[in-house]
Structure P
Amino acid sequence: MITSSKIRMAKLVRLDEADRSFDLEFWAKMGAEKRFKAAWDMVLEVNAIKGKKADESRLQRHVQNIKRAGR
């Protein structure tokens, strides 16, 4: 038995009636791990378009400043 973990959704609406509800529902069903992977894939795709190598891509690792909440 083969099971697929792919989520398939479709919605047909007129352009002037379109809202974000479909997108929000779709990405909510994906879960955090798949959302992060999709975002990272987009980062790699943009860098490839710009001619950058994949190993040049990384998350920023610095912190600008930290403010402690008043007590």
Structure Q
Amino acid sequence: MEPSLADDKFIQESARTMIRAHNGSAALLCAENASKWNGRGDLEAAELWLRILQVVRSLEAEMISR
């Protein structure tokens, strides 16, 4: 299933919020959340956190390269 534009906007905003709220810990917290939900058997929530993690890493890489 292809994600919709609204989903992508939600993921982008969630990643930005994580970075603003948790700064250098954002990626770690996203990974921990993904692991937590995976452990609970909620694969959809785990996948959501993994998608947010990907964007967090991308945004952090952009910030470093500036």
Structure R
Amino acid sequence: MNGVRRKTRHALTLAERLSEEAKLLWDEAKTLPPGPRREELLKKARETETTRHLSEWLTSPGLQPPR
């Protein structure tokens, strides 16, 4: 790659994409028996939801910049 960053226009917001990803991870984890792979998916789903919450908080209109 030559260092040029391509802009991508997403049909969904970041929060929507993160919610969808978390749902897919939860759903896949439900189909697995207890074990390391299932725990890995559950951890990733929780991290994805936390990321969505942080993103929503950071972009909320009530958040004030530091003074």
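The table below lists the values:
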{"read-out": "Top of P, Q, R by percent of Cα pairs over 19 Å apart, largest first", "value": "P"}
{"read-out": "helix-only ellipticity at 222 nm (-39500 (n - 2.57) for each DSSP H run of 4 or more, over all residues; to 500) derived as -28500 - corresponding label from P, Q, R", "value": "Q"}
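FYI, it's all coordinate maths here, none of it is from the lab. Remember, predicted model here, so these are calculated numbers, not experimental data.
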